[in-house]
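Trainee: Take a look at the structures listed below.
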Structure 1
Amino acid sequence: MADTKEFLGTGRRKTAVARVRLAVGSGKIVINGRAFESYFGTDSLRTTATQALVATESAAKYDVRVNVVGGGPAGQAGAIRHGIARALLLVDAALRPALKSAGYLTRDPRMRERKKYGQPGARKRFQYSKR
């Protein structure tokens with residue numbers, strides 16, 4: 001077996017789950033077998049996904065391989081950020097204060113509220129008519 005060590009981190013956001021593998025490398029990011037730039041079309045999503053690497057100044061030190069399922073693009077970007085932050089903790093525990101203060105280690109609990117019976121949506125009611 002090769003002596004290249006991989007650090008694993010699982011990130012979640014809304015219904016998206018990202019399994020992240022960090023390995024010492026040159027800063028290449030691959031998501032679901034596709035290049036990072038082609039997977040996320042907008043700069044804001046790319047920025048969100050790499051915020052943990054930028055905050056710890058380790059963007060060029062590690063190669064990142066991600067398998068992400070569920071949710072939409074914004075949820076997946078948030079899940080990737082969470083997974084990268086968790087994997088970076090395994091690399092170096094001294095990065096914890098920087099990641100914690102930026103809020104990258106906190107699992108965002110906001111989820112879509114379920115639709116209730118007797119209503120057209122989660123909160124909206126059917127129109128009331130007296131007669």
Structure 2
Amino acid sequence: MLRRHEGFRSKPYLDTVGVPTFGYGFTYITKAEADIILSGRAVELYNSCSAKWPWFEELCDIRKIVIMDMAYNLGITGLSRLTSVIAAVSSGRWADAAAAMLSTLWAKQVKGRARELAGMMMLPGE
């Protein structure tokens with residue numbers, strides 16, 4: 001009944017009295033709810049990365065995390081456009097991958113996040 005009466009909207013909207021609302025009439029989300037959603041999205045992202053790039057499964061866990069973090073931030077399509085990064089990672093050239101990551105517009109936009117991820121890319125693999 002609540003689903004039918006509230007209706008679902010994936011993007012925020014103003015309800016009938018002007019309150020920002022999303023989903024099934026939600027006006028807020030708890031951290032626990034956000035953690036559940038993020039966990040589900042991480043599983044979907046892992047599967048998407050694995051399907052998109054055959055070499056993804058061969059990466060160590062640290063580098064999988066780097067690729068997933070970038071894909072979460074940029075989207076799979078956006079990360080795919082960073083061809084020098086993808087080429088370096090797919091061929092195991094970690095220093096080149098890190099340098100390519102840091103030379104992108106994305107790195108200028110996200111600053112510390114890019115530096116941290118590039119550093120992780122350079123760590124010894126498993």
Structure 3
Amino acid sequence: MADTKTNAFLGTGRRKTSVARVQLTPGTGQCTVNDRKIEEYITVPNLLTHAIEPLVATDTAKKYDVTVNVEGGGPAGQAGAIRLGIARALLQALADLKPALREKGMLTRDPRMRERKKYGQPGARKRFQFSKR
């Protein structure tokens with residue numbers, strides 16, 4: 001939903017335990033994550049391209065300023081959460097981008113989560129060594 005006061009488009013993305021709140025405002029293409037440039041925050045090149053993929057795929061990288069507040073998880077989860085948040089915010093800004101975003105799978109939340117540790121075991125799947133005696 002567009003924020004009428006600031007003319008911003010909002011999107012929320014989640015991945016694993018990461019949550020990204022994205023604000024898209026018409027501008028020159030500045031990307032900030034947690035008050036730092038996106039290149040400083042996401043240092044792994046593959047994750048950086050993954051995070052800004054919706055902007056590149058729809059040719060809107062120079063049309064909007066992106067402000068992201070992300071927390072939880074690690075670098076890969078945060079990049080995935082940013083990607084989904086940007087895609088959802090772009091969908092609010094321009095509804096006709098939906099087929100392009102849907103085709104590349106950018107509007108689907110990745111449901112994979114860490115499996116919980118079970119009682120009586122050292123981990124989620126690992127078992128203590130079996131001894132017959």
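Trainee: With distance in nm of label points 7 Å out along Cα→Cβ at positions 14 and 110 derived from the coordinates and found to be 3.3, which of 1, 2, 3 does the value describe? Walk me through the numbers on the way to the answer.
Mentor: Details: 1: 1.0; 2: 3.3; 3: 1.6.
Value 3.3 for distance in nm of label points 7 Å out along Cα→Cβ at positions 14 and 110 corresponds to 2 out of 1, 2, 3.
Trainee: Now for a different question. Given a value of 54, 28, 24 for Cα extents along the principal axes in Å, calculated from one of 1, 2, 3, which structure does it belong to?
Mentor: Values: 1: 75, 32, 30; 2: 54, 28, 24; 3: 71, 31, 28.
Only one of 1, 2, 3 returns 54, 28, 24 for Cα extents along the principal axes in Å, namely 2.
Coordinate-derived values only; no laboratory data. It should be emphasised that the depicted structure is a prediction, and the values quoted were computed from it without experimental measurement. Cβ atoms are built from the backbone, for glycine too; each structure is taken alone.
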